[in-house]
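Just so it is clear, none of the values below were taken in a lab; they were calculated from the coordinates. The shown structure was predicted, so the numbers you read here are calculated from the model rather than taken from an experiment. Cβ atoms are built from the backbone, for glycine too; each structure is taken alone.
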Structure P
Amino acid sequence: MAQSIAAKAHDFSFTTIDGGPLPLAQFRGKLLLVVNTASQCGFTPQYRELQALYEKYRSKGLTVIGVPSNDFGEQEPGSNAEIKKFCKDKYAVDFPLAAKEKVSGADAHPFYQWAASQGGEAAAPRWNFHKYLIGPYGDLAGVYPTQVKPLDRTITDDIDRFIATSTA
């Protein structure tokens, strides 16, 4: 399905790692942090901070969604079942995981094409653990490259700002 540049993040849907639907529309009015992930990457320990971020902010309306991808360095070669087991066993991940997706190039998942169209070239993921903050109305509210860890103040300050605005 072709998406217009005027689309919002809530117009897109992923498939869960278990094969069910994961429409982003269910998160309207809340914050989302969408992260392309990989299990065999030097940045894989960021799963620990993603889980901690989720635990810290989920009661305030933040959901983290991990989107496994094998696009960079072939660092996510496993099946969806293997990825899910790895995330649970090694990092106790309980935030939603999507099924493995393409996140770069012409055949990237439509969400990633939209994010790049909204944020420009710098918004397209260049490696694993590239992060997108989606505001409550489905707008692209922040883009954070791989090197910015999930608990970095750059991200938490943006999340805190949205929470303060929504409760004011």
Structure Q
Amino acid sequence: MTDPALTYCATHPNVETTLRCRRCEKYICTKCAVRTPTGYICKECSRAQQKVFDSAQNQDYLIGFFTAAILSGIASGLISLAGILGYFGFLIVSVAAPSAGAIISNLVRQFTGRRRSSALFRVVIIGIVIGGLPVGLIQIFSLDLFGILFQALYLFLAASTAYYRLTGIQIGK
């Protein structure tokens, strides 16, 4: 005779569990559980939540890419001018690059209607890198050491700033 207090996973009927999905109250085993900051949910509820998060439309990827690439090309060209300042240019680049990343991310958000998607965030980062690539290649072929370092610093700081601003990551809170 079975114990009436025993419960089984809805997906795996031979696995005993006491864990329930926080959203739909369905019994789930550890293989079916998805950990969230507020508790465990089942994979179906997790997929439903992801669909709410991914709101980007097809044209948003093109808009995001070209906005990021064009603005990054302009910013990269301006950053290359800091190469004539030598070591003082590091200070300028370390302030200007995150500012450029913030401006790029704000304009992408505005042009895409604040729609979001993790794929869109990656497309914008690729746009930033590709936009800065022509100036970076010119610096490499001209063997301008400060120019190469400034372009690398720019790409790292601008791309990381744009990514954390687009994704909504809050640093320091």
* Work out which structure the value 3.5 belongs to, where distance in nm of label points 7 Å out along Cα→Cβ at positions 19 and 115 was derived from one of P, Q. => Q
* Given a computed value of 17.5 for mean count of other Cβ atoms within 10 Å over residues 11-18, which structure among P, Q does it belong to? -> P
* Asked: Looking at structures P, Q, which one was Kirkwood radius over Cα pairs in Å calculated from, given that it came out as 15.8?
  -> P
* To do: Rank structures P, Q by relative contact order in percent (Cα under 8 Å, 6 or more apart) and report only the one at the top, that is, the highest.
  => P
* Asked: A value of -21000 was derived for helix-only ellipticity at 222 nm (-39500 (n - 2.57) for each DSSP H run of 4 or more, over all residues; to 500); which structure in P, Q was it taken from?
  -> Q
